[in-house]
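**Q** Below: a set of structures, written as C-alpha cells.
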Structure I
Amino acid sequence: MTAAILVTQRAPLEVATVQLPDLGVGQVLVQVKASGICGKQLDEISGRQGADPFLPHLLGHEGAGIVVETGPGVRKVKPGDHVVLHWMKGSGMECAAPRFLRNGTTISAGWVTTFSEYTIASENRVTSIPDDVSFDVASLLGCAATTGLGIVFNDAALRPGQSIAVFGAGGVGVNVIQGASLVNAHPIIAIDRHDARLKQAIAFGATHTINASRTDPATALSGIAGRAGVDVAVDLTGLRAVREAAYQVTSARGKTIFAGVPASNEPMTIDSFPLHFGREITGVHGGGTKPDADIPRYLRLFRLGKLKLAEQVTHRVRLRDINTAVAQMRQGVGCRWVICP
C-alpha cells in the first residue's frame, strides 16, 4: 500500500509503498477513504515537541473508512462496516501497535494512523457509523469535531450566557466555536491572525472576531467582554505568548483551557495568585471524548442540521499531494484539509 512516512523531522513526508503485516489479536484492517490533517501532525513533522524517538513512522489520527478484515478476538466491528478512526480510546481491545516494512526497514505506527491507503488500527480506535455518512464528514469525528465540542461540553462545562474567547480558529477552533453556539454562550469571541479564518468563525457561531496581527487581543477583549474578562478562554495555538494572554483575559473565577500543545522550549510564565481565589487552569486530552457515545450523538446533531461538519472541509487532496497540503496549512489556508487516498 501507499503511505506518507515521517522519516526525518523538518523535512517533507516521503510517500512510498509499505508492506502490510498479518493481523494480530485485536487488530482491524481498514481501507482508508478519508483522513483529516490535524495540527498535531504538523507539530510532529516540525519537531515542535522535540526529537522523535520512533522514526521512521506513519502519521494521521483522524479518518474514516471500510473494515476489510479483523484479527483474532475482535467483536466490535466486522468486514464491510463503515468506521471512524479516532485516537481517543473507545471500547474494545487495545492491541499491539503494528509494524510495517519498507524495503526491509521497519516503519513504526501507533494504535491508529490514517495517512495511507490502508491502516491497521486497534479495536478500541474504531467506531461503526451508518453507511450513508460521507467519509470526509466522518473523518472529522476522529479528532477535530469531537475534540472541539468536548472542550466546550466537558472541559469548560460552558453554560448559556457565559462568555468565551477562542484563540485559534482552525480545525478544532471552529468546533469550539460552534459548540459554544450550541449552548447559547455569549459573547463568543474568535481570535486569529488570518481574516479568512475569522470569516469562517462567524459562519460557525462567533459573535465577535479579533485579528491578532492588527489588534492587541487583551485590549479588544476588554472592549467586548468588559474589564473583568471572559468566563472561559481556550488556547489552541500552543504558543507561549498566546497561552499567557489567554490566562490574563480569564475572569477572576473563570477557566483557562490549554488545548494547543506547546513547543518543548517554550515554558510559560503566569501569576498563580488568582488560582487561590477561584480561577482555574486545565489542559485538554481530546476534550474528554468517549467515542462510542459521542460519535453517534454528534451524528444525530449533524442529521438534524444543528452541527456543521461538511462545511468544515474546505480542501480535498490526494495522498501524493500531502506535502502541498501541509505547506498550505502552515500558511493558515482553509479550515480542514482532507486526504482522499
Structure II
Amino acid sequence: MNILLLVVVVVLLLVTFTLLLRGDRRFSPLEYYARGKEVGFTMAESKAILDLSRIAGIVDPTSALWSIRELDVCIKAFDRKFRAEGKERDRDTLRFMEKIYEFRKSLEFAQPKYKAGITSSRFIRSNQRIRVLIEGIGVYSSTVIDSNDRYLVVSYPVGAKIPPGFQWKGSRVSVYFWRQEDAGYVFDTYVLEDLRIRNIPVLQLGHSESLLRTQKRKSLRVRSRMPAYLYLLKRLEGAYEKPERVPGLKCVVQDLSEDGLSVLIGGKARVGLLVKAQFYVGDDQIVVSGTVKATEYDAEKKQSLLHVEAMLPSPRMRNMIRSHVYNVGPGESATSGPELDGRAFSV
C-alpha cells in the first residue's frame, strides 16, 4: 500500500513539475524534447528548431513540432539563415533540411483530409478530370461537368479514333480519376445516355457505390503556371540535373512535386518519352528529369498535358522543390503570360 502511494505521489509531482515548466506555453520543454526525439531529431536539432522559432517571432516556439503553420515559419527562417551564411549547399545543411522537410511532409499527411477518402461516385465534383477505359478499344480523357443523384454528366471523351459502329450508350466502361489531396480511384459503370446539352455532346454515366481506392498521394503537389524549357533525353542516367545551356521547347509547368510534374506543351507526345524540364523558382533553377507516364491531348487547342514521373532528385534539388511546394522558399518566379512553343512537339 505504501509503495502504491509513493508511486502516485511521484506521478503527481512529475505532472505538477511539467505544468510549472510549461507556464503559458502549450508544451513544456520536457514535452518538446520528447516530441523531437520521437519524430527523429537529435537534442541539438530540436534545440536549433526551438531557438530559431524564437528568433522568427513565433509566439509559442514549442508548438513548432506540432503545428504546420509554425513549422513553415521556422523552415523559412532556416532557409534565409543558411543562404545568408552561404551554407545552403553544405552536406550537413542538406541533411538537416532533408530531415525537417520529411517531418513537414509527415505532419501534412497526418491531416484527416488525406485519410478520409470517398466510397461513392456521388462525391465526385464538377471539373474533376477522369480517364475512361473501354476494354479492347482504348483510354479516353474527359471532365465531369455535373453530378446529380442519378448520374454523372461528363464531356465527350477524347483520345484514339473510335471504331466504326461503336456506340457509347449502353457501353460498360471503367473510370479512373485522381482526387486532389487524396488518392487515385477506379470504378466500373455503364454509359446511360449519349446526348447533347445546349448543343454540346456529353455522356451520362451511372453512379457507383463501389469505388476502389488505389495509390495514395506520397508527396504534396502544388498548382502553378511556370514558363519552362523542355528537352528530349536519350537516357536518364548521367547529367539529369545539369542545366542545359541552349533554350529548349517552350512549355508551361502546371503542377510540381518532388515525385514529378505536369507539363503543358504544343502538339502531341507519346507515353514513355524521357524528358528534362528546366525552369526558375525565384533565384533557384529547378531541373527535373523523368519519364512521361500519361498524356492528355486537347484536339481543339492542339496542346498536350504530359504527366512526368521524376527520377529521384538529389537532396539539394529535392529541398528546393519542397521549399516551393510548401511555399517556404525565398521567393517565387514571375509567371505572368507563360507561352508555349510555336513548334509542334509531335513525337
Structure III
Amino acid sequence: MYYFIAAIAVVILVFLPRIGLLALFKDYRAAKEREQVEDALKHLLDRENQGRHATPESIAGTLDLSRDKVTRLIEKMEEQGLIESRGTDLSLTTSGERWALHVVRAHRLWERYLADEARMPLNRIHGEAQKREHSLTEAQLNELDAALGHPTRDPHGDPIPSREGKMNRAEGMPITAWQADRPARIVHLEDEPTLAYQQILAVGLRLGQDIRIIEKNQKRYILSDGESEYKLAPAVASNVYVAALPESEVLKREAIPLAELLQDQRAQIVTLDESVQGFTRRRFLDLGLTPGTTIYPELTNFFGEPRAYRVRGTSIALRNDQASQIWVKPI
C-alpha cells in the first residue's frame, strides 16, 4: 500500500498541470527556445544596421550552435514569418524587425537601470542585461522606460529604440579613423568583445569624455583629456567611438565641476554632463539644477559626502560623483 501511494505521489509530482516537473521542464525548454530566437533576431538586426546580411554561418558563430541546430532555427523563424532567405542571405521581415527592436530596447533599458539605479559596475551590466532582456512584456517595458525618464542612450552610448519601434543612428566613428590633434568627445564605447571593453574601462576612459590623439603608431594609441594620458592597442582603440565637440562646449570649457567649488563659493550652472541620462537627469532638473541657476556648497559632511548645496532657496544633498556631472561657472 505504501509503495502504491508513493507511486501515485510521484506521478502527480511529475504530471501535475502547470507546476508538475514535466510542465516546468516544458516551460523551461520553451523559454530557452524563445531566447535563441530573440538572440538570432538581434544578430540579424545588428548585421542590417551595418549594411550586411546575416548568414547561417554568422548565426552559428554568434549563438555557438551546430549547423544542424541553426538550420532548424532558421526554418522555425521562417515559419513564424520573422525572417526571409535569399540563398544564404537572411533578412528580417517587418514582424521580425519589430520583435528584434523590442529585445534591443529591453536590453538597453536594463543596462540604463543597472548603471544608474542599481549602480552596478559597467563591466557587468551587459551580461546581466542579457539575462533579463527576454523577460519583459511590452507593457512592462513601457513602465520601465517611463520610470527611467525615457532615456535615449544606454551607458555605452548606443541609441535606445522608442516604444514606436524607431531607433536613431549610432553616432561617431572609431578614434582610429579620427584626425590626430583634433579634439573629440567619446560618444560610444563598444562593449564587445568583452576583453577589449574591460581594457577601455581599466585605463579610465568614459562616455562623454573629451580627448585628443597625441600619439599613434602600429603598436599603440596615446589619448589625452588634458590631465591624464590613456594608452591603448590599436585593436582596442578602434572600439572607442568619437564625434566632434558641440558648439555648447565653449561654455563648458569655461566651467568646472560643481564638486570642485569651495565652501560658500557661488556659481551659475552652465550645463549637465551628457552622460547624465534618464531618471538621474530628470531628478536633477526636478531639483532645479537648470542652466543659469545660482548654486553654492552650504555644508560639508564629516565623511566627505554627500555634500549639501543651496539652490533656489533649498538645501539639497549630492554625492561627489553626482556633483561632478554638473558644470558650473564661478561668480
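**Q** Taking helix-only ellipticity at 222 nm (-39500 (n - 2.57) for each DSSP H run of 4 or more, over all residues; to 500) from the coordinates of each of I, II, III, which one would give -13000? Intermediate values should be presented prior to the final figure.
**A** Working: I: -6500; II: -8500; III: -13000.
The read-out comes from structure III.
**Q** Also: Rank structures I, II, III by Rg/Rh (Cα atoms, Kirkwood Rh), for residues 38-221 alone and report only the one at the top, that is, the highest. Write out the running numbers ahead of the final one.
**A** Working: I: 1.04; II: 1.20; III: 1.00.
By Rg/Rh (Cα atoms, Kirkwood Rh), for residues 38-221 alone, the leading structure of I, II, III is II.
**Q** If mean count of other Cβ atoms within 10 Å over residues 230-237 is calculated from each of I, II, III, which structure is the one that comes out at 26.6? Could you put the intermediate results ahead of the total?
**A** Values: I: 26.6; II: 13.5; III: 17.2.
Label of the originating structure: I.
**Q** Using FRET efficiency 1/(1 + (r/R0)^6) of positions 30 and 94 (r between Cβ atoms, R0 = 25 Å, to 0.05) for the comparison, can you identify which of I, II, III gives the largest number?
**A** Once FRET efficiency 1/(1 + (r/R0)^6) of positions 30 and 94 (r between Cβ atoms, R0 = 25 Å, to 0.05) is worked out for each structure, I has the highest.
Read-outs throughout are calculated quantities, based only on the coordinates presented, and are distinct from any laboratory measurement. Everything numeric here is computed off the predicted structure, so don't read it as measured data. Cβ atoms are built from the backbone, for glycine too; each structure is taken alone.
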